[in-house]
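Once you scroll down, you'll see the structures, which are given as structure tokens.
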Structure P
Amino acid sequence: MSERKKVVIIGGGFAGLSAARALQRASVDITLIDKRNFHLFQPLLYQVATGGLSPADIASPLRGILGQSNNIRVMQGAVTDMDLKNLSVLMGANSVSFDYLIVATGSRHHYFGNDSWERWAPGLKTIEDALTIRRRVLSAFERAEIEDDPERRQAWMQFVIVGGGPTGVELAGALGELAHHTLRHDFKSVDPVQTKILLIEATDRLLPAYPPSLSGHAAQSLMRLGVTVRTNTTVHEVQADFVTLAGESGHERIATRTVLWGAGVKASSLGRRLAAASDVEVDRQGRVVVEPDLSLAGHPDIFVLGDLAHCRQDGQPLPGVAPVAMQQGTYVGKLIRKRLRGREGKAFHYKDRGSMAVIGRAAAVAEIGRLRFHGFWAWLVWLFVHLVNLIEYENRVLVLIQWGWNYFTRNRSARLITFEQESVGAAHVRRDGPIGAGGEENRNDSDGSMAKSL
């Protein structure tokens, strides 16, 4: 009787979890390694960041998801290196051997060579990022309430969002609803309706991956929520109390205390280490170039998935969105099962079922096949798609209840200002800088955004 093959999966996001599920009844022993102990439904992170949902509503413990699978072992920890010669991954002093390796460690924010901006302009990839943004947004209104100087008060009530893709559009829409509806009667010295929200996009329109007509509808919906859209504009500098923009008319300095980043992503640094060890290329975003079956050239038993993979289809690299990651994970799981039976599979082919982005209450844009629609019906489709793709039934029920409550009352019940605490001896020090910066390897970041693609 032959020894059972060992499969190691690094990353419990959409790609890694889909691969594990596709293999859970196969005659293999699976080890899933993640720096976190939970799977995160990243497409709804913006709702945590704006107080609409709590973190537990969109996260599920990996052991709870996979606990009934007898052939899957979950390990919480960080992979520090990979020994491809001896077919093992290293976790500090420990090692885990493999016959098949699946690497799906996701991506992080990309500041295009200006990493110092992260301190003042947090991105949205992790729960810590969402809580940081929630704290900064809600604290800005609190600071404005007690500020006597009109200019400083206005700076607290001016928000700048960088990036007009799905993440930026969703954040801008949620902030508009928060200011114009949820917080409207909560303050005495300031009027949240006077909040200024500026959405910056470097290209000539929002949602550049969408048809121009849908981009136009998205811009109109945001304008109704008090969002000012600035296209053909880039960021030149970000500091604690201002941001400098570069546009067609030159440079402009905007006084603001809250800048949110949604302009780009780069692959986990583990990808470059894997590429160096396997002698394969990476693209400008640090994504590992893979073969048509998602394996590495010269290493047919090592696969790279999700945001970490540069996979081309019809001459173009596939986008870093959740559906791509899920389909890739399922594909590799099935491919390994075929190989165990001595068969080979076809090249991976992504089935694009459409794209959508939500702008706010009863407002969204969607492209499904040849259908392009917007408004209430697009919003209903968006709700359905996100509900059915939440991992656990309990999360679906909780999110559905919260959405129903928010829809009828316009209330966002998770408006808590929390601070990360750091122990120093017997004392606790509050840290106001971005939470969760660095250490991106092996975390369960969702591979892309469900909001962008179905």
Structure Q
Amino acid sequence: MKKIILLVLIFNYHNICSQDFNTYFEDATLRLDYIFAGDSRATHIYFHQSSKIDGWAGRRNKLSEKYLNGNGQIIVKDLQTQNVIYCNSFSTLFQEWQSEKEATEIKKSFENSYLVPYPKRPVEITITLTDSHNKISAQFSHIINPKDILIKKIRNNLYPYKYILQSGSQSSCVDIAIISEGYTKSEMNKFHSDCIRVVDALFSHEPFASMKNKFNVIAVDCPSEDSGPSIPRFDKWANTSVNTHYDTFYTDRYLMTSNIWRVYDVLSCIPFEQIIVMVNSKEYGGGGIFNQINVITSDHYTFKEVLVHEFGHGYGGLGDEYDYGNQASTMYPTDTEPWEPNLTTLVDFSHKWADLIPNGTPIPTPPINFSFNYINQPKSLIKKITQCVGVFEGGGYQSKGVYRPAQECRMKVNEVEDFCPVCSRHLIKLTKFYTE
């Protein structure tokens, strides 16, 4: 009897997970806008508005599954059956801010937008945010009736776009939209050239090079009034398309926008799953937030390296593998296993990359001793260091208690081109999850 019950449960699970997209959804997108607000001690979620957009660019399989937890999840349930019919995970700028000193002194609100397939009948939407201990910090549920007359129909955003790379259909590829930021109308040719550089840079790195046929890349022409970005520390405030600026959280190099609704307005009616904001700037900077946004600069000499690193964050959900020396940090408490696939506190390491470690490798793994600059070194020597998997202490900004898979990796230093085997395996599996 137990065996029969187990088989029935497995059948029902797979039936739900592999349900026909057309059973529950139209070929359209439901955009949901929220406000996340609070301070270091409290988190609140508020619903703002919803809108309908023709076409759905996201995955049509494994709809009720998520590949990573992120710092938040959005879950869509069919109201009548309470079946989970879609879910996705993400991180937010708001949650990053909550760990900043400013969050102990003032309350703030942040915009957020999420896209889900447009339901055919009423659904329950649940947004869940979690803290650094993977505990729920806020949760909010509400009902969406697809026939609600106040769901705004968005037809055309009037911003022209073109494919820089078109490998296949929207349903079989990950669609990356690149927004022009700080490019005036007369600089659109430069923007298109910079978008080509994005494709060349991203797909010159493994594992993306071998998966190029699983990605589409779209250039979105959204001219700015001013050329170049805002740099607050120089008292420069520019009128740009999506209002990015340096000095986010008072960190010079952190280039980000808090106007997420504006970003999604620009991309209305354009098929996308991942966002890159290309900032017309020579200043070093950027940022990447998992399943929310990637921001890069066009003309700094580290353009290629920063692009791939930030895309590792925004698309892959990979964590930073560097540390700040003796600087104290509690972003990754040592009693909690990070959700990022390339970081561990050894709390639940068996579910990370234990299977990739050679027999006899000590845990923690002693550092590989080397004393050379990466420039002009043989690639074979660099690969030996970047492709050796272990459990090296230091990562997630902390020098103690957090561990990374390799001595050096694309997620640690700009001088290393390669992702380590752990990051590479994750990116391959994630891309297959979205496209197969």
Between P, Q, which one scores greatest on mean count of other Cβ atoms within 10 Å over residues 113-120? Q
Among the shown structures P, Q, from which was the value -9000 of helix-only ellipticity at 222 nm (-39500 (n - 2.57) for each DSSP H run of 4 or more, over all residues; to 500) calculated? P
Of structures P, Q, which gives 1.00 when FRET efficiency 1/(1 + (r/R0)^6) of positions 137 and 289 (r between Cβ atoms, R0 = 41 Å, to 0.05) is computed from the coordinates? Q
Relative contact order in percent (Cα under 8 Å, 6 or more apart) computed as 14: which structure among P, Q? Q
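Just so you know, all these numbers are worked out from the coordinates, no wet-lab data involved. Bear in mind that the values here come from a model prediction, so they are computed numbers and not experimental data. Cβ atoms are built from the backbone, for glycine too; each structure is taken alone.
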